[in-house]
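Only the coordinates and a few stated rules stand behind these numbers; no lab work does. In this text the structure is predicted, and so the values were computed from the model without any measurement. Cβ atoms are built from the backbone, for glycine too; each structure is taken alone.
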Structure P
């Protein structure tokens, strides 16, 4: 299922979301200028290579800088291809503006980076033997999706489900769409752990770690000032988003 848009209109310019998309785009176009061998070295230096931290002797022998933890930050601005960056930036565009609305620009930027770091650490802990660099903003964006899951559970997400050559569009509640998404990450990550091998492809547990951190950290970053923004039609107050619809209507 491909998300197309949500039903929550933004009420403030999503400045940080725009900046993040722009920066990721600039870095990706910079990657496109590199020869393949240089790009591979670039990913190894600025992506997360778990064995670099779990096997310091090997890392020193290979030539990694000692005690350098910057990749947990820089990796979230690197992408491995067009589909990778388009998918990530599209998800950030859909879910990021509303979460930024609730946090404000500075808090949202801090929240985003923290979720990305937690996602990277989760990946390193669950794949300690991997020598394959992990890159991408998906862990940080998973944190944004986790916050959206709590803040806007009854918002509607319009999704595209291609059936053969026929595009099928329909709406799902955000809690159902995002709940199914995180279930797939957990299921796929568990299968990956059950079949140990050289880790490559999708960093499933980075998504899980990012999503979980977003669910928890949003409680500390959401602005409580009621004057900051007006609630949208599908939005529910932070303290009771999961209450039944009838109760919520009566409580207003």
Structure Q
């Protein structure tokens, strides 16, 4: 699979470094560093693009400015891409109205576009959470999501000590957070695992926004943390001890 990642700063750079370090060997990954600033109205998107963009099957739009999204359709034309992932980890980078427009523009071109909010909600068939969950059907996005997206861990617990003996990363977060959390959970008690997963997630740190999002009534960083904690809690649940307090009579 040929991938073109569009970045403008640290957010996209971290994602690209993790993808390059852990992607399947047959993936071909290219990066274009787009301009970091744009005018209020972009009349000619082609003026901001280089002439030598490589062919791609999938475009990853990791821009940190709304202007990047307006360039994506022209990027798709020049690269021949068939699918786009444009995450919403901060609404100021990709406002919901612009995200809807981007999906519409690309649909008219016959290109599948998903805008996972947050990025670590992406699976092989869906993105987003709760009532906002959206299904999609695209082989390139699905192939990407088999390796990167909603964290999936396989935790092995020592039943005698009730501590975590080993953690396998089945699917990493795009930013690498799941791999970081997995390393930090080894030898942790199952009773503390969920809490520690949340702490490790924040210490990585997650780069999702810390402004309260109206869809979740919470910050996207916290939403991302809950995804990680729920994954760990599900894995260790059979080994946890529930403590009940019975008031004295």
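To test your reading of the models, identify which of P, Q gives 0.50 for FRET efficiency 1/(1 + (r/R0)^6) of positions 20 and 220 (r between Cβ atoms, R0 = 25 Å, to 0.05) when calculated. Provide the component values of the computation, followed by the final result.
Details: P: 0.80; Q: 0.50.
The read-out was computed on structure Q.
A value of -11500 was computed for helix-only ellipticity at 222 nm (-39500 (n - 2.57) for each DSSP H run of 4 or more, over all residues; to 500); which of P, Q is the source structure?
Numbers: P: -19000; Q: -11500.
Comparing all candidates, it corresponds to Q.
For the read-out relative contact order in percent (Cα under 8 Å, 6 or more apart), a value of 27 was computed from one structure; give its label from P, Q.
The value was obtained from structure P.
Starting from the value -0.54: which structure in P, Q was log10 I(q)/I(0) by the Debye sum over Cα atoms at q = 0.14 Å⁻¹, for residues 116-203 alone calculated from?
Corresponding structure: Q.
Given 66, 45, 36 as the derived value for Cα extents along the principal axes in Å, which of the supplied structures P, Q does it correspond to?
P
With distance in nm of label points 7 Å out along Cα→Cβ at positions 164 and 180 as the yardstick, tell me which of P, Q scores highest.
Largest value of distance in nm of label points 7 Å out along Cα→Cβ at positions 164 and 180: P.
If mean count of other Cβ atoms within 10 Å over residues 60-67 is computed to be 10.9, which of P, Q is the source?
Numbers: P: 10.9; Q: 22.6.
That value comes from structure P.
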